[in-house]
1. Out of I, II, which one gives -24500 for helix-only ellipticity at 222 nm (-39500 (n - 2.57) for each DSSP H run of 4 or more, over all residues; to 500) as computed from the coordinates?
2. Given a value of 5.7 for mean projected area of the Cα convex hull in nm², calculated from one of I, II, which structure does it belong to?
3. Of the structures labelled I, II, one was used to calculate mean count of other Cβ atoms within 10 Å over residues 12-19, giving 14.9. Name it.
4. Suppose relative contact order in percent (Cα under 8 Å, 6 or more apart) works out to 38; of I, II, which structure was it derived from?
Structure I
Amino acid sequence: METKNKTIWDLLENPPNYAEGTARLYSWSLNHEFFSPFRKFLDLIGYSEDEFGEPLGDWKKPSEFLGYMELGYLAQGLEEYSNRPQDVENYVRQLLEAEQNN
């Protein structure tokens with residue numbers, strides 16, 4: 001049986017119900033220079049430190065990069081992570097792998 005690798009758009013358009021806010025945060029972050037809201041999310045959940053050995057976001061002036069929409073999406077993603085950390089981290093890993101395959 002052959003399995004098809006999901007594209008980034010497959011993952012964003014049909015996220016698991018436990019990661020819908022994380023998908024919205026990722027999608028919204030596509031509109032930002034340096035992808036900053038999602039990078040900050042990766043920093044806050046410890047993913048960037050574990051996978052890359054350092055924070056990815058610029059934390060000098062977070063208010064310059066995080067408006068009310070970004071904060072709302074970030075809050076949704078963090079709540080999902082607090083409820084199902086391993087599942088959300090697996091979804092994040094899938095997103096980043098699909099992104100590299102584009």
Structure II
Amino acid sequence: MTDAELQKWWPALGTVVVGLRGADRSAVADLLVGAVRAGSTSGEILDGVGVVLRDHRALRSQLGAAGARAWDAVLADVHRSDPLSRLALWFARVLGR
């Protein structure tokens with residue numbers, strides 16, 4: 001899946017990927033694209049994307065206002081699909097991970 005295809009398929013995630021590439025964080029952008037490619041169901045895709053965003057949450061601040069809004073929109077999609085993911089994010093913050 002190319003970045004352009006991702007932008008059409010999931011615009012918010014596409015915006016995050018483009019923003020990460022613009023911030024010289026292509027490796028993390030590649031992880032997000034890889035999570036989409038690796039998932040065979042929507043749940044697997046959302047879980048994989050959620051893990052990448054959670055593990056690299058400090059990068060959100062490097063994306064500017066539009067990128068940060070897109071990041072939040074993607075996380076909202078992840079949390080809607082799996083409400084327990086919000087709990088996992090909270091624990092990661094508490095534990096400093």
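Readers should treat all values here as calculations from the given coordinates under stated rules, not as data from a laboratory. All values reported here derive from a predicted model rather than from experimental measurement. Cβ atoms are built from the backbone, for glycine too; each structure is taken alone.
1. This figure was derived from II.
2. It must be structure II, since only it matches.
3. Attributed to the structure labelled I.
4. I
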